[in-house]
Structure P
Amino acid sequence: MQQAKDRAIQNVEHFAEGVAAETLPEGKLFEIAQSVGDKRLEELNVADTTCGYCAVGCRFDLYSDGEEILAARPTAEEDAPVNGISTCVKGKFGYDFVNSDDRLTSPLVRDESGEFRTATWDEALERVAEGLSRIKDEHGGESLSVIASSKATNEDNYLMGKFARQVLGTNSIDNCNRLCHSSTVAGLARTYGYGAASVNMDDIESTDCYLITGSNTTEAHPVIGTRIKQNVRDGADLLVFDPREVQIAEYATQYSRVNPGYDAVWINGITRYIVENDLYDESFVEERTTGFEAVSEAVREFTPERVREVTGVPPEEIASAAETIAAADTCVFGWTLGLTEHSHGTENVMAMANLAAVTGNLGKPGAGVSPFRGQNNVQGGGGDMGPLPDSFPGYQDIADDEVRAKFEDAWDCDISPEYGYYTTQMFLEADEGNLRGMYIIGENSALSEPGVNHAEEVLENLEFLAVQDLFVTETAKYADVVLPACSFVEKTGTFTNTDRTVQKVNRVMEPKGDSRPDWRILQDLAGRMGRDWDYDSTAEIMEEVNSLTPLYGGVTHDRVENEGGLQWPCWDENHPGTERLYEDEFNTDDGKAHLQAVGYSEPAETPDEEYPFTLTTGRVLYQYHTGTMTHREEGIMEYTPSDFVEVNPATAEAYGIESGDAVTVESRRGEITVPAQVTDRVGPETLFAPIHFAESAVNRLTDETRLDPSAATPEFKVSAVRIAPADDGALGERTPTREVTDRPEALEGGD
């Protein structure tokens with residue numbers, strides 16, 4: 001009935017517009033349209049906020065009638081320091097999830113029959129408090145763990161860390177950063193001191209040269225991709241090294257296809273060429289680095305012939321890339337998970353850090369390193385706020401007695417100096433009985449963890465599992481209690497984006513149903529477990545953060561709102577923030593970059609006769625992570641309704657596969673059946689599959705045991721697999737995805 005009324009109103013409006021266009025003077029028509037528009041806007045809630053998808057940190061105005069999000073419009077350009085007037089397709093249109101029919105709006109508890117039933121908040125919170133307390137009393141706090149949320153605000157994540165250590169008595173708290181950029185953090189911290197981007201958006205827009213690897217930039221970070229393309233159009237060089245010819249490679253000065261899993265080899269090959277041909281920045285190396293001789297010695301083995309043999313990159317392409325970087329006045333080195341999600345991802349990042357340093361591309365305008373972060377607040381909530389097993393907020397080491405004493409005093413509790421379990425370790429330790437209960441907040445571990453079959457088994461067998469989320473996700477289906485949280489359009493706080501800019505998140509509409517902000521849920525639960533938290537607002541929480549966290553010492557809600565964002569480090573209330581790291585010194589004991597010699601490493605699992613192909617995984621433009629948000633947007637689902645696997649034409653011909661055919665991809669850990677997409681974007685020995693769909697769950701194929709020794713990151717980007725045509729009808733009614741080349745350019749990132 002309501003839809004019929006809406007259509008009737010629209011028809012009347014369209015008829016009236018037609019009559020007016022034919023009978024009124026043009027100036028009068030615009031005057032009427034303006035007055036009607038003003039009247040309608042008066043009836044809407046409008047708030048400027050920060051996007052809840054990727055970590056570019058786009059800001060825009062959201063319009064709501066109180067029930068749903070009606071539109072997203074660019075805010076004033078001066079109030080959007082990262083994106084200006086640009087938005088991507090998800091930030092512009094992806095809000096149907098807020099009012100989805102399956103939105104979780106009341107707590108759920110599992111009854112005696114094993115089924116969920118609706119519960120009051122009192123009952124649900126009491127069940128969680130009892131379940132966690134029982135395990136703590138019987139087995140100690142370290143038998144519990146918390147998985148925090150890089151989707152939630154800084155303030156939420158600060159309290160998640162505080163809850164783990166103060167209330168539960170465990171250091172086993174971690175987040176999705178473990179599955180993506182933790183090797184970036186480890187590699188950059190060891191080399192430069194900070195495990196974050198050194199640049200700002202102006203540097204990315206104005207550099208003379210880019211070296212981008214392992215980043216499908218135009219699809220995963222569309223607004224940054226647009227900025228890069230504009231700069232390349234204006235004359236900047238773009239070097240792309242990747243196993244797939246991703247869309248950004250179409251704009252490249254040079255694209256080099258590399259064999260998956262050997263990134264440090266070709267990076268060291270470029271460094272070797274630069275060193276041996278005296279193309280390095282001698283004064284920068286001498287004055288601002290240590291370890292150059294060790295790096296020079298380590299890269300000697302990476303001759304052009306060796307690099308070609310291992311990576312497939314011809315010597316002339318290594319030489320060309322090296323000379324382009326050396327000739328440029330400035331260069332930005334950008335990457336995402338193609339460089340990090342390996343069993344030696346930290347080494348890959350350190351090799352890249354060495355290259356940026358020996359060429360002097362740090363601490364000056366237009367130059368630096370830029371790991372593009374994936375989740376909207378993985379920089380702040382995933383790292384800065386300390387939901388980590390080895391760090392307090394601001395990357396303060398929990399093993400440091402002085403630091404630990406500061407937090408023990410502030411939080412009125414004892415804290416162990418022993419590091420807790422990383423996320424990937426939590427699932428392995430549960431097998432050993434060392435971890436018995438989990439509290440998972442805003443993370444869909446049943447799909448995102450490596451080795452999904454193993455993750456499902458762990459979640460099924462935990463003594464107690466509480467999940468806090470927007471929906472009954474694949475993870476929540478295993479929970480004893482599910483708590484309904486708010487989305488980012490229903491809360492207030494801050495996010496920190498990929499270039500360290502802290503920005504305000506403003507509530508646009510009231511929480512749906514009986515859902516609550518994460519910080520309020522945590523406060524209520526802490527109270528039931530013996531801790532009296534008394535926060536009235538997220539602004540108060542940020543005040544506690546800056547009192548304990550030097551990097552955020554000058555960050556307050558008022559400053560962030562009034563100044564349009566602050567980049568950390570921001571040491572005190574008079575500090576303007578730091579737009580560019582390392583202008584004067586590095587964050588090390590001696591103020592110099594500590595270059596790290598990196599030798600040869602290979603993937604933990606390589607192809608063989610039984611599993612002859614390498615599978616690599618990643619994102620596509622029209623989906624986001626495990627699909628919790630984007631799968632509920634009808635328009636977005638029309639473009640990519642299912643997973644697929646990219647197969648090279650030569651491979652497809654050899655196996656009798658055509659685009660749209662159902663194929664089975666199998667590893668030593670599991671198998672999936674998906675439509676094939678025949679394309680030369682991948683090489684003959686490589687397959688690619690997205691990560692976004694529960695129906696296929698590509699992480700059934702990945703390995704949960706082979707982890708980076710420094711960062712415990714899984715090797716998502718390399719799995720040995722085999723492929724074969726599937727039985728007829730294996731896909732049921734699923735519609736094959738559209739070809740990637742069909743995607744409208746205009747939806748990548750508006751200019």
Structure Q
Amino acid sequence: MLKKLLLYLLLIFVGRAQAQDCTALGQNPSTAFPVCGDQTFLQRSVPICGDQQVPGPTCNTPGAGQHRNKNPYWYKFTCYKTGTLGFLIKPLILEEDYDWQLFDITGKDPENVYFDRTMYVAMNWSGEYGLTGASVDGTSVTVCSGRGQALFSEMPQLTEGHEYLLLISHFSDTQSGYELSFGGGTAEIIDPVLPEITSVKYDCASYSVGIKLSRKVLCSSLAANGSDFRLSAGAPAIVSARGVTCGNGFDLDSITLFLAGPPAPGQYTVSVRNGSDNNTLLNVCSKQMLAGNSMDFSMPAFPAPRMAAVQTPDCGPNEIVLAFPDPIRCSSVAANGSDFTITGPSAVSIVAAATACAANDLTNTVTLRLNARIITPGTYTVRLAGSVLSECHIPSLPGGEADFDIPPQPPVLLRGIPVVGCEPSAVKIGLSVPVRCSSIAADGSDFTIRGNASVRIAGATGICNAEGLADSIELRFGAPIQTGGTYEVVSASGTDGNTLFSECWQPAATGQIAVFNAADTVNADFTFGLDFNCKLTTANFHHHGRNGVDSWNWLLDGTDRFSIQHPVKVYDSFGSKTVTLEVSNGVCRARKDTAITIVSELTAGFSVDYGPYCPLEMVRPVDQSTGNIVRWTWDYGNNATSTGREAVPMRYFPQLRDQDYTIRLIVENDKHCRDTAIHTIKAARSCYVEIPSAFSPNNDGVNDYFYPVNAYKVTDLRLAVYTRGGQLVFETNNWLKRWDGKINGSPAEVGTYAWMIEYTDQLGEKVQKKGTVVLIR
């Protein structure tokens with residue numbers, strides 16, 4: 001049993017690996033073979049294809065797998081009498097596995113069998129080899145897949161008037177076929193009624209007669225030359241026949257007879273006869289239609305096509321659209337437009353005709369292309385000079401006419417130019433009506449400019465909307481206009497071969513003028529003079545006032561404002577002084593920002609280091625004064641003074657604490673002007689490093705910190721503080737960084753702490769000290 005199951009699974013795998021789409025007629029539900037109950041159907045070869053799942057009842061049998069349409073063929077038939085269906089599938093090689101499933105497709109799309117479970121009737125997917133089908137030996141209409149399952153199902157019940165599909169699936173991976181025969185059941189699947197003609201209709205477009213039958217017949221029984229039918233006397237000859245559904249199926253109930261030409265109006269009869277294939281039409285059971293079966297039909301007189309009307313054209317049209325009330329044949333319209341002429345106030349002609357054709361060669365519109373746009377107003381007439389054919393190939397009557405009107409359109413006029421600013425590099429020209437942006441020459445050659453100075457137009461851009469129309473145009477200049485005066489913009493014909501076109505293609509007249517005024521440019525350059533008098537300096541500022549400048553705005557030293565041409569300011573200090581001047585002539589403006597330097601004839605100055613200085617350390621100021629100095633007076637801030645350019649080296653001895661001292665230098669020049677320079681130095685009471693023995697960090701401003709006192713001149717300093725247990729609580733390399741009595745941000749306990757300090761003193765000696773300090777609160 002395990003071997004059989006493995007073989008079964010292997011076959012499934014191989015079959016799926018090789019599966020491909022089924023394309024042959026009969027291998028899909030919609031192209032199923034029609035079958036008859038009294039015939040044996042022989043399928044000699046089965047193409048390998050298909051792998052779609054086929055829905056049905058749920059199977060739980062051992063070894064059951066999915067039911068799939070492997071290497072399928074489909075068969076269709078109709079039940080003409082309610083009863084049971086018996087049939088036999090006999091493999092040409094009995095050691096092969098064939099399966100089947102039956103569906104009721106009444107009123108449904110045959111392709112729905114792949115997902116609509118309600119269409120299921122019966123099945124047998126047994127994994128055994130040999131004969132299979134439905135017979136009195138079956139015990140159930142549902143036989144699942146797997147080995148050991150019965151090869152015959154119970155005969156299913158069919159219902160009169162219902163249509164059925166039978167799927168035969170070849171599970172074995174060979175192409176050997178089978179025989180299919182019906183019998184043993186009580187249902188009738190042989191049509192007892194022969195087909196007849198039920199309707200006839202003439203199609204004037206294709207010179208064909210359409211015939212509808214009451215029953216389906218085999219496509220193979222229809223003679224391609226149409227000899228299965230005869231038309232009554234006076235009708236054109238039948239040249240061919242085609243089954244409407246024979247391209248994708250085996251049977252038909254609609255036939256098209258193609259004639260040699262159109263019949264004359266009148267009454268005709270079509271009748272059935274034996275064709276050149278020696279039979280009339282055969283149904284699926286090979287029963288012939290009765291020769292002589294006939295039906296009458298009438299051929300009306302078809303009217304000539306009526307003349308078209310002209311669709312309202314766009315303004316300035318270069319094509320005209322004709323709308324015919326009746327379809328006409330595209331092939332009857334001459335491509336060069338010679339079927340039509342046009343007359344009117346302007347001399348235009350038709351150069352081409354185009355049609356929007358459907359697949360049946362019919363249209364209701366013809367577009368006539370003209371050799372030029374119509375811009376002259378008035379009434380125009382399109383005449384039918386030749387003829388066009390209707391759907392039924394009837395020629396039009398000559399002389400048809402259709403009128404249309406072209407209304408007058410406003411001209412394109414140049415409007416004003418907005419006031420331009422200083423040194424304009426472009427102007428914007430207004431227009432009386434919008435113009436087409438495509439008609440604007442990009443190089444600006446639709447315009448020229450004349451005036452006080454030569455101006456080159458470098459480009460033009462329309463201020464365009466989404467429809468490609470502009471109501472104004474910007475002209476860009478090759479360089480800004482700097483010379484004042486009146487300038488004229490003149491319309492011209494551009495390098496693109498045209499002037500401006502309005503939306504309705506009206507050309508703008510050349511020689512139109514639009515005027516604008518430009519102002520001279522200005523500058524804010526100025527001169528100044530300085531007059532010194534010890535601490536006061538008088539500055540006289542001067543602007544030339546050229547190019548019509550009539551407005552001045554001075555800002556001196558960021559505070560004083562003047563609106564006159566020549567302001568005067570007195571400075572009582574020296575150094576760099578900012579000056580800003582803005583000028584204007586009403587159109588152009590200019591600004592200049594600069595600085596002037598006022599240098600005193602006398603400047604006191606000296607350099608000295610701030611310190612701090614240790615006792616006995618010399619302070620040596622150095623004079624840096626400038627000017628024609630005749631007298632120096634030094635005041636050292638410690639009650640000592642001296643005269644002369646060179647300062648006296650000085651020592652400072654503060655007694656109680658470190659102290660700042662102010663040193664002054666007063667200088668006097670030959671004009672008796674004086675100036676004073678001041679610097680402050682710091683003198684230390686002592687530079688001997690002292691370590692406090694106690695401190696009280698209680699924020700009372702007295703002894704709140706622990707640090708080395710007077711360490712002004714030491715280098716390479718390191719101070720560390722430890723608890724009595726050896727924990728490092730503070731460390732610094734900067735003697736001005738002090739311990740505030742906290743450990744990790746929290747107040748340290750009262751008690752004794754050890755410290756260690758090392759540094760290099762001012763003489764270059766290395767010093768190391770240790771000790772203790774008491775923290776009290």
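Out of P, Q, which one gives 19 for relative contact order in percent (Cα under 8 Å, 6 or more apart) as computed from the coordinates? Going label by label, the one that fits is P. Name the one structure among P, Q that helix-only ellipticity at 222 nm (-39500 (n - 2.57) for each DSSP H run of 4 or more, over all residues; to 500) of -500 was derived from. Only structure Q yields this read-out.
Which structure, out of P, Q, was Rg/Rh (Cα atoms, Kirkwood Rh), for residues 235-394 alone calculated from, if the result is 0.97? For Rg/Rh (Cα atoms, Kirkwood Rh), for residues 235-394 alone, the value 0.97 is produced by structure P. Tell me which of P, Q gives -0.35, -1.01, -1.23 when you compute log10 I(q)/I(0) by the Debye sum over Cα atoms at q = 0.06, 0.10, 0.11 Å⁻¹. Only structure P yields this read-out. Calculated for structures P, Q, mean count of other Cβ atoms within 10 Å over residues 259-266 is largest in P.
Largest in mean count of other Cβ atoms within 10 Å over residues 179-186 among the labelled structures P, Q is structure P. A value of 3.3 for distance in nm of label points 7 Å out along Cα→Cβ at positions 115 and 203, calculated from one of P, Q, originates in structure Q.
Comparing distance in nm of label points 7 Å out along Cα→Cβ at positions 339 and 675 across structures P, Q, the highest value is found for Q. Each of the structures P, Q was assessed by mean count of other Cβ atoms within 10 Å over residues 219-226; the largest value belongs to P.
Looking across P, Q, the calculation of distance in nm of label points 7 Å out along Cα→Cβ at positions 267 and 595 that yields 12.0 traces back to Q.
Read the figures in this text as sums done on the coordinates, not as results from a lab. Computed from a predicted model, the values in this text were never measured in an experiment. Cβ atoms are built from the backbone, for glycine too; each structure is taken alone.
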